[in-house]
Structure I
Amino acid sequence: MENSTETNFKFSKPRFFIILFLILIGVALCVELGVIFYKTNFLETFERSFCNVSDYIDCDGVALTKYSLSFGVPNALWGLILYCVMAMLLFVDRIQAKFKNTIFDVFENPRSYIASLALLSFAISMILAYISIVEIKKICVLCFCTYFVDLFIALTAMSKFKEGFIFKDIKTTVVDFIKGAKNHFVLFLIVLTAFVSTLYYLNDSYVLSPKLRKQKLQQEFFEAKVNKYAVKGNILGKENAKVKINIYSDFNCPFCRVVNIMLHKIAKEGHVLINDVQYPLDRSCNSYVGVTLMGHELSCLQSKYAIAAKNQGKYWGIANLFFDKNMSPEKPNSEEALIKLIEEANLGIDIDKLKTDANSPETASALEEDLKKAAALNVNGTPTIQINDVVYVGAMPYDEMREKIGLAEKREEN
């Protein structure tokens, strides 16, 4: 060990107390940021934070974005972990003196580690600052305070310029890390595996942010180009299910498509039976609507083709095709384009029979029955969801839909 008053192991007293003071400030900031994150992400209603002073300076708004987490872990918690590690490194000589010949002996140059960690954290903070200013267009004042705390810790802990400045500390940290990993390879591998597995779970589940989890679930359905849960037959769900869902929809309704994908996913996960009831917002067949909505001019025709597809056991194959293509540039604008779309989909459908059935009196009668069923429930818009005997108007979040279905299951059990 060096004979100077300050080495890679020990700090001079002034530097020691400055870093300790900065760490305590960082901990306090992260605790407050953690409180803000908790109330904004876990509580339905909450009082605005003291640092929420405008549309631009808004800690609450930042905490509600996906950027408030990294790998599924709140950035406030990452910061708290960072400062706790720094505090441990600051007192590691005392820990080593008490616990000799233990894993703590790997920390040979804690001053360099603190400098490197603080600099790394500051570099990441600059990325977050850019995202905050450019992407989110909101600033969290407390977050920016932690960025400067990290910078001051790095400047206080790093080597003197003539000794190699920060480059020496980074090199020392990397070399010691590799050395420690080699000397305790099995332990390192176990810890690394557990760490990566935990981060994978947290990042995938969003368990630490219920509101962001709901947003992520909704994002799956809104951004899906195709329905990955799609079935092709006439049955969606379990025929003997206690919970029966009627979805009153129009193939040209974007929210109907979102609900359709949700229900397909629910059908794979739960014990429900889902029935699609035609309610085209097209005056040419639906006298219950005042006018044909723009973009819905082929809705009646598509409903007839979907009903006709039941005769060949391909209802949901046609339905999902219409839902997907109507929201894309390939949206058909005529009966010829509609038929071509079905042919190119290779659903195994007899096109001639489908055309005949779609334009038959039986299909027209079946469509009219769906419209009468909707009128009896006072349906006047899509999507309308009927779960057993309870009717819900409009789309709803996936979790809420699962909750409604769960309540219906309980009512049936009682």
Structure II
Amino acid sequence: MKIHEYQAKDLLRSAGVPVLAGRVARTADEAAAAFTALGTPICAVKAQIHAGGRGKGQVKGTEQRGVELARSADDARRIAAALLGGTLVTIQTGPAGQLVRQVFVESGCAIQRELYCAVLVDRRVGSPVLIASTAGGVNIEEVAERTPDLILAEPFDPDRGLAGWQARLLASKLDLPTASWRHAESFFRRLCAAFVDLDASLLEINPLVLTGEGTLVALDAKMTFDDNALFRHKEIASLRDEAEEEPAEIRAAAAGLSYVKLDGTIGCLVNGAGLAMSTMDLVKLHGGEPANFLDVGGGADVGQVTEAFRIILSDPNVKAILVNIFGGIMRCTTIATALVEASKTVGFTVPLVVRLEGTEVAEGKRILAESGTAIITADGLTDAAKKVVAAARSAV
């Protein structure tokens, strides 16, 4: 789950991580009032969307950037008016962009240096890791590709937290003034503690700034959370902004399905995350593009599978559907029955390729054969991938 910058900063503030004062505004007049209330000579007006790259992003049809400095209440009003209701396109949104529904007006500070830091889980070392770089305020992906030596990493034990010596070592490598090391130690240790305590999957600060007073401040904040841990954090779950999420993904979650919308033309319905990923790989290998990741799981019933078909078919880009089921916990007869029911209640308007293997596969194939449903059967996953790619091409 993702949250907005202003929400992330509220959480960081509660964890003792230094952030600047700011206010959320949903109208231009609210933005002007926020500037006045903050009482600083300069403020940043920031579009609030679930995507990075806002500073370089641009509102469609205008020259308005996603982040701009205001030096008066009228400035804040003008910037907010240009952002609110506009579609902001960034490197992470793609050309479609995202609608801006609110802005964050944040007080300014004297910036001496811009740095980068983030906390994430490194599966290679099996622990969370604090990464940092002197290249702040730019896309970290570019830094990693062009100058990987500028990226520093400190893995740490989630139970013990980041050690003081690790924080001080990082401060030294970032070439921070020695007078700032004690503050940096507190900043980095609290940041790592917040990551662990909140069950975050990513906590990114870009830029992290060294102020003229020698303190570190999180000038930006991006946080995502492990959905499987939200039951322990009701206060975080309440921050969810469904307006920022794909409607089909929300619908799937409500039905107990794991669904991620993609940009291709081949809908995929599979049981098991690993098998779903393999299915998508084979589709791409044979020249197709998956339209989604959809794992119905091992215990889905007829109703869930029928809803899965409805969700896939709601995507106008889908030209063919591949059903790939290995009957372990999920029985092939359940899928076959669901296919027949879905054909009656939903109706298949695109070619349907089905590959069944495993528990009750013979009975499942018999149900499909006797149903009269138009289905392209496949023997093996490679055969299924080739057939669905060909079907999608012929349907264009």
Structure III
Amino acid sequence: MSERDPAEIALPGEGRVADAAQQSLAGGRSGLWAVLPFLGPAFVASVAYVDPGNFATNIAAGSQFGYMLLWVILASNLMAMLIQAMSAKLGIATGMNLPEVCRARYSKPVARGLWVQAEVIAMATDLAEFLGAALGFHLLFGIPLFWAGVLTGVFSFGILHLQERGARPLEIVISVLVGVILVGFAVQFVLSDPSASGIAEGLVTPRFDGAESLLLATGILGATVMPHVIYLHSALTQRRVVGRSEDEKRRIFRFEQVDVVIAMGIAGVINMTMLIMAAGIFHRRGLTGVSDIDDVFHRLGDLVGSHAQYAFGAALLASGLSSSSVGTLAGQVVMQGFIDRKVPIWLRRGLTMAPALLVLAVGINPSRALVISQVILSFGIPFALIPLVLFCRDRGLMGGLVNRRTTTIAATVVATLIVVLNAVLLVQTLG
């Protein structure tokens, strides 16, 4: 595989896509055809919101408390839309990704410190996603976990190889995998025979039922933002379509907002269907302790039939493969941005999959490893989120795309809430 500059993953603007985007900006395309060339970056970023780490949390919430915490997923999804839109805007306004802006604005020791923590977070993130895909292969095909991990690596290399053809093929494949996740949970949604009134009440009635429901809500909200995907989204838009004026940049951002709303909306629906499935199948039967992924897979077959467990396994596999590949791309952006260095993507993929293969080889419980990886992940959220908010309110940096005062206030509240909740979740988990 030839070496490709990590920043080039933000360059699907080659050829026909670039021409179509410029036609849209010039008013030569309308409706869906105008938006189409700009769709893609948010779909890649949205994978982080439906990765294997979300499965256990949403299913535990549904099995224990039914539809009650649906409103938490709705709120967290709205927060995600705001944060990812800001990340996309930073790339459009500055032509740089978030790590590059950090390198330009902060001292070299600070930038290198941010790089070190980002690399640790990237490895923890990739551990969870890689293990999810390996579990998917194991549950669907009965492959021993270690060899399922090796197979995951092979498929991940294949997906990453697509960036040699530009980012558009990669965006399409990632979008197809997100579609597989959506279809997988749509099947389970139908088979669970959910309560329409229960869903409606859960969405619009904020409430808790004891300390455990509060802890689960904290887990859902606290895991709203993934640091690596904040870095990545800004890279996906920084050179995708280059605005030649402030007015063009504003129009590009309006198109990208549509991309964010659609992609993150789909991610939100998937997370909701996870919880609804667990509520309709497990909570209704009094099985309130079901959360382990292996247990969910086998119980679905026993309780529902109709091969529901295979729809779940396919969704898990698609989630793990797509999110693991996206995590590797984010790692490239982190290294290139913070310290202006790059390594071949096959080498990075090999290094980041090594800890997961080690976990599988020595027989550590994958579910336990997932929990540990989420604890490590919590440490990195402030280091991505706070600089993003500070940069997006800087008119000298952002120009005409600087945050409005109300946006800055909302982003500050969201960032504070997410950081505090992750700190609470961290203390609870370690405790």
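A few notes on this one:
- Comparing Cα Rg over 2.2 N^0.38 Å, for residues 126-317 alone across structures I, II, III, the highest figure is found for I.
- Answer label among I, II, III for the case where volume of the Cα convex hull per residue in Å³, for residues 246-301 alone, calculated from the coordinates, equals 64: II
- Of the structures I, II, III, the one that -19000 was derived from, the read-out being helix-only ellipticity at 222 nm (-39500 (n - 2.57) for each DSSP H run of 4 or more, over all residues; to 500): I
- Structures I, II, III, by Cα Rg over 2.2 N^0.38 Å: label with the highest value: I
- Computed 7.9 for distance in nm of label points 7 Å out along Cα→Cβ at positions 158 and 350 - originating structure among I, II, III: I
- When mean count of other Cβ atoms within 10 Å over residues 38-45 is computed for each of I, II, III, the largest belongs to: III
- Here distance in nm of label points 7 Å out along Cα→Cβ at positions 102 and 334 is compared for structures I, II, III. The highest value is that of I.
FYI, it's all coordinate maths here, none of it is from the lab. These numbers were taken from a predicted model, which means no experiment stands behind them. Cβ atoms are built from the backbone, for glycine too; each structure is taken alone.
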